[in-house]
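Undergrad: Below are structures written as structure tokens.
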Structure P
Amino acid sequence: MKIARRIKRTGALGVCLYLAAHSLAIAGQPSSEAVVPVEHASFHQLVFADGDVAILNNRYPPKGDSGFHTHYRDLFAVIIKPSPSSGQGLGKPLTASPVYPAGAAFYSAVGAEPRTHRVVNGDDGEFQVIVVEMRRAQPLGDAVSSRDAAPQYVQVSDNPRMRAWRLVLEPGQSAPPVTQANKGVRIVVRGGVLTTIVPGLQDQQLALRPGDFSIEPAGATRALKNSGAETIELVELELK
């Protein structure tokens, strides 16, 4: 009789342990397993698209959960507002992600193998990333600007799809003229009052904010000056 009771207790304990382990295993799973294209993921806002690029402004509020979504194109990402967050591949556990500083930039060659994942922000503040998807089927093969004559531009990425630079201008500082060979994108990491100087045109002042972006046309020649009181930081990419 005692043996039977012991077996029952052991069996009950085993069920409890199994249920506890099962609960821990699924604790990090979202309520829905539906997978959507990245343009339809929560907290991913498509703000521009043409035949060359698509730009997503990803803004996660505290505890914001993107849900599972799939990236199908090569992409370039710039951190605007860092925050502790976690990531999860489909069928894998939710794990903490590294916290990169504002301005950190990354290229990911996704196109050859689509990637499905989920991002969950922490609970301390907003997490913002600007993502540029490469929509050209193939690079055009045209030459890309070097910007060697403008050392204020520091190259941060060079790959088969694009080349990118970081430009930091303190108040009153300028960058000499550069001619952009191909179409590109400018992403604002730290804003302020920026003056654009184009030959033959009146100087243009722009009040920039973090997360702003602009499409930069091919063949444009421009110099830049920080005309305000705040440090300006830009990341510019040029398509290949």
Structure Q
Amino acid sequence: MRFITEQRLDDDILEREFLLGDIPGILWTPVSVSEPMPLILAGPPPLGLHRAYPRLLDRVRPCVTEGYAVATIELPGSGERPRSAGADQALADLRRALAAGGPVADEIVDKLILPLVDQAVPEWRAALDDLLALPEIGGPVGYSGGVISIGTRLAAVDPRITAAVLFAGSFVPRAIIEEARHVTIPVHVLLQWDDEGNDRQMALDLFDAFGSEEKTLHANMGGHTGVPPYAGAEAGRFFTRHLK
């Protein structure tokens, strides 16, 4: 990990851009740190970090104010990272299926999501290695955001993740639903009931499959970007219980 920029935002937030190999990322921390902080990994939407930056910063500000370090990395195929021809074709097939009003075949979902998960999860784990080596970060570690299949796999395979807030805003392969049975940490799922880009039943099946003793489904009416502010506040209280 190599830091390449640094700036001080308002609210006494220090923002540092970094490269993990050739993968861009951002770390936000309080300007003044008196002791090692817990860490939240912020899963970005697949828009590219620059396009998603305003939405990410809205999520980051209250977390850093509460004393967390927050980090994100660019998803494979997003931003300036190389595109995947297979993912582009699967996305085109998905959009055609949705426009036709018919069901989306499992093969389309698998081709779109599983290669992304297979690449992104090892990258997240490598970023976590370097982040936890920084003197200002001590853990514990939470994951917050999407793509929900990435968060599910990461929670299943990395014991350093102790709690997860997962955004149900994308299609979920059946294989990921099976992996969710191995997730035993506390889980808080945010679901927009009328999300036009999400299969609600897949999200409900995934929630049902989690093997966690503590799991909460926070469902709200509205589309993909209509998450109410109080839903974020509730997610913050979830992390306060499990990371502090």
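Undergrad: When distance in nm of label points 7 Å out along Cα→Cβ at positions 66 and 98 is compared over structures P, Q, which one is greatest?
TA: Going through P, Q one by one, distance in nm of label points 7 Å out along Cα→Cβ at positions 66 and 98 is largest in Q.
Undergrad: Quick check for you: by distance in nm of label points 7 Å out along Cα→Cβ at positions 90 and 162, which of P, Q is greatest?
TA: Going through P, Q one by one, distance in nm of label points 7 Å out along Cα→Cβ at positions 90 and 162 is largest in Q.
Undergrad: Another one. From P, Q, which structure was Rg and Dmax of the Cα atoms in Å = 23.7, 100 calculated on?
TA: Comparing all candidates, it corresponds to P.
Undergrad: Given a computed value of 16.7 for Kirkwood radius over Cα pairs in Å, for residues 106-201 alone, which structure among P, Q does it belong to?
TA: Among P, Q, the structure yielding 16.7 for Kirkwood radius over Cα pairs in Å, for residues 106-201 alone is P.
Undergrad: Which structure, out of P, Q, was helix-only ellipticity at 222 nm (-39500 (n - 2.57) for each DSSP H run of 4 or more, over all residues; to 500) calculated from, if the result is -3500?
TA: Working through the options, I get structure P.
Undergrad: Taking distance in nm of label points 7 Å out along Cα→Cβ at positions 42 and 130 from the coordinates of each of P, Q, which one would give 2.6?
TA: Derived from P, not from the others.
Read the figures in this text as sums done on the coordinates, not as results from a lab. Every value quoted in this text rests on a predicted model; they were computed, and no experiment measured them. Cβ atoms are built from the backbone, for glycine too; each structure is taken alone.
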